[in-house]
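FYI, it's all coordinate maths here, none of it is from the lab. Small disclaimer: the values here were computed from a predicted structure and weren't measured. Cβ atoms are built from the backbone, for glycine too; each structure is taken alone.
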Structure I
Amino acid sequence: MSGSLTGLFLSSVFTGNIALTGFLGLCPFLSLSRKPALAAAMGVSVTFVMTVTAMLNWLLMRYVLVPYRIEYMQILAFMLVIAALTQVLELFLDRFAPRIFAAFGVFLPLVAVNCAILGVSLFASFREYGFAETLLYSLGSGIGWTLAILLMGGLRRHLIFCRPPAALGPVGIVMTLASLMALAFGCLAGVGG
């Protein structure tokens, strides 16, 4: 792996974390981080869908949309790929992991409309990444999103042992934790090259 690819991967995991610096995918990030096991399962699902759809969307862009000069259909085409892959994931979990499927509840269909997944495909396209760059960027973004939701889940678990200020309320303390996590990840700015 060359230095620029390593830097791209590390940057997408840490300093360019899609949840903490891009503010994408916050609905499931804030809602599903209450239970670490559920957060881990959602993180794996998002990482899988994000990586596979980014690769499929790269192929779609390169071999269909650009050659036929229908780039204006990019967002619609990307959304269709994401929805189809999410449906496949939903059917797979329903068949082979019914407990995880039941635990996700309404949030599994939200993977299809998770703006982080669409955002990663669009960012890779706008930045004109090649195949390897798109693969590493999307995988790193998924791992970064998973890392962020797992850390938030761990922090929220420890909230039962402390008494945060009542004025913040439950949403305020979670947003404060998320902002502190974003600052901590931002301190790693030199890691990505």
Structure II
Amino acid sequence: MKKLIAAVLTTLAFTAAAPSFAQAPQAAPLDPASVAAARELFESMNYRATMVDMMKQMSSSAMGSIRPAMEGAINGDSKLDAAAKKQALEKLARKMPEIEKLMNEFMSDPALVDETLEASIPLYARTYTVDEIHQIAAFYRTPVGVKMLATMPRLSAELMQNTQGMMTKRLGALMQRMMKILED
């Protein structure tokens, strides 16, 4: 069971938290005008609704890779005999609806969207000038910008699913190697 939890946490860590490795060190105080412009940009982009859609898509994509990762952890567990593996796989199948419900609740938490939005504002305020933020907002008012915003959740979900598929294929072997290190 510990390996199942490790599989889930590893999958989530590699797929959801990977961007955190690229965080920049704390910078100088933000220009209030840039912060205000970034807030206006996100409002004009309907960012909150886009994030809600993206979180739903990410939840669905994550569920597509969590089960295979957990199955891989069970099947790769050298301490389990065939009967124990079968029993663990059956339990996993029974518990997947509960796990999926938990994942959906986690990803649909309005506070998560709020925190993501609040974390995004300083990034834009630090990266772009007020004028550049206004230009970005102008782009999102064009037909191509509107289309981009409308298709972003689907594109992000497909990218996430592709990435998770690649990661899932590799995670089983990686986890076995990690467990071997821990067994020595």
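Given 1.08 as the derived value for Rg/Rh (Cα atoms, Kirkwood Rh), which of the supplied structures I, II does it correspond to? It was calculated from structure II.
Structures I, II were shown, and mean count of other Cβ atoms within 10 Å over residues 69-76 at 11.5 was computed from I. Of the structures labelled I, II, which one yields -29000 when helix-only ellipticity at 222 nm (-39500 (n - 2.57) for each DSSP H run of 4 or more, over all residues; to 500) is computed from its coordinates? The correct label is II.
1.6 is what came out when distance in nm of label points 7 Å out along Cα→Cβ at positions 157 and 173 was calculated for one structure; which of I, II is it? Clearly, the read-out refers to I.
When distance in nm of label points 7 Å out along Cα→Cβ at positions 29 and 45 is computed for each of I, II, the one that comes out at 2.6 is II.
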